[in-house]
Structure I
């Protein structure tokens, strides 16, 4: 293959992943996800099919075999992958092989006609109740060094429904006032730009965090990251950087343990909680889908806790 200097090799060195394709993706998170998915496929077919040595050798049947492998034992610890995960991997492969076709490396995209699994959730995200969210936020000691940042960060998660990557990539300039409303502008999935009106609780927590930063002689300039670490063991003077994604999960784990939650939570738990609370409050599901930037209302329905409550069944509305 030409241009190997601008490519990533697979483990077996049979294939090289073109970095030109990844560079066209605007989101760092998407780039990493697509890279991992494509390399997983290339490594899989190299192990399973010894006669495949070039991209031209790959046919539709190989993607079908890969999809079936994912459905059976392709997940963590040999478990089946969730349908959403499989659909995402096939979408990444379809985009990549379309790129190869456009570059005349292959004659056609063999992934385009592969049947995708129905979007269903094997293991639903653990959402919190309103009382648990309140307990979690009240458990934050704002007098500790990282207290103000933790409070602003977690309130942002639970009152906006933004994804982890969307919050981590916020800059100071993204927090502003528009038509007498405090908002944040963010970059969503697929490079989509959006903005959120902030809840008063979130505004208070953010302003207190920003005042704390100012008192620490760390006042932001517009291009600075909004959420920054309060310490850096490797380079104590280098604090103007985004939070590590793993740090977010560690923060949530810490406060979940502090209030003795009996189940695992993640940043997506905050998003699921946000969606569920809006639906419980009677907000139209289409408005909720738009608020959280879901491309289909079917995705929003997966978070609807009301459907799981038998007492709310429409059957009880019958007047026979």
Structure II
């Protein structure tokens, strides 16, 4: 995985606590883009660049928001190679990748070092880069998603965080994070049997709860598609493909949950969302990057999942 220690690159494995629980490092850049014309980081077309991985669920939520808000001509994009080695994320010309045409970097860690030559911490995606000040604005997916939705002006007037639902959306995203979004990683990178079982138990208790929740409403916050749904979607769409086997989250599959499975297909079929999904990148990243979990780096052919199959969610309209 790798990280910087006072500007020096070091390789390391995922960190756990004394009980074997996976500990996710906190993001460090939390600047906010403001309205166009304001001082500081102003929302100006062509000024910002987004670094992402198709494989990463955290980056994926920013890709969805960028796509559905029509920001593709406003915020430019680089997509790293799906396979992460000892040097961290790198840029390549492999199918689906977009090299760094802003800074000409070979590795994403060069971007972090350009922003701060003494940076200490992990090198993660997504990264929102400011061309003008030549620095990282933000590397927290939730905050980038919110800025794309509420500050930038795109070709779409869609609003996935309406003011009257904002508190509920934030509460829902909070509720999803630890047991589900991070829960699959807590299971996959657990260092002990107890830590693994704790994570998997909490994960499926949470999924069972959302299955009941979605029996009564089309989306997480009612009948309005919101940022909270994007945060759930990016974990769900990877679940049966990767997490069920690779991270041993195998009590049940998403296709075994009638409401969640229909909900997942409903979201996948929203125009534009399928365009942000690259299952080749997703599978190759997890199965070929995590050599401690899959030392022979063999990528499974399956499972075969039809995300375009008909769903029943229109019944809530």
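Derivation of every value follows stated rules applied to the coordinates shown; laboratory data play no part. The structure displayed is predicted, hence computed values, not measured ones. Cβ atoms are built from the backbone, for glycine too; each structure is taken alone.
If helix-only ellipticity at 222 nm (-39500 (n - 2.57) for each DSSP H run of 4 or more, over all residues; to 500) is computed to be -14000, which of I, II is the source?
Source structure: I.
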Quiz item: For distance in nm of label points 7 Å out along Cα→Cβ at positions 32 and 256, which of I, II scores largest?
Solution: II
Quiz prompt | Kirkwood radius over Cα pairs in Å, for residues 264-303 alone from the coordinates reads 10.1; which among I, II | solution = I
Self-check item: Structure with the greatest value (metric relative contact order in percent (Cα under 8 Å, 6 or more apart), set I, II)
Solution: II
Exercise. Can you spot which of I, II the value 28, 24, 14 was calculated from, given it is semi-axes √(5λ) of the Cα gyration tensor in Å, for residues 56-207 alone?
Key: II
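Who wins on percent of Cα pairs over 37 Å apart among I, II, i.e. which is largest?
On the way: I: 30; II: 13.
Of structures I, II, the maximum of percent of Cα pairs over 37 Å apart occurs in I.
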Practice problem: Compute distance in nm of label points 7 Å out along Cα→Cβ at positions 16 and 160 for each of I, II and report the one that scores greatest. | Solution: I
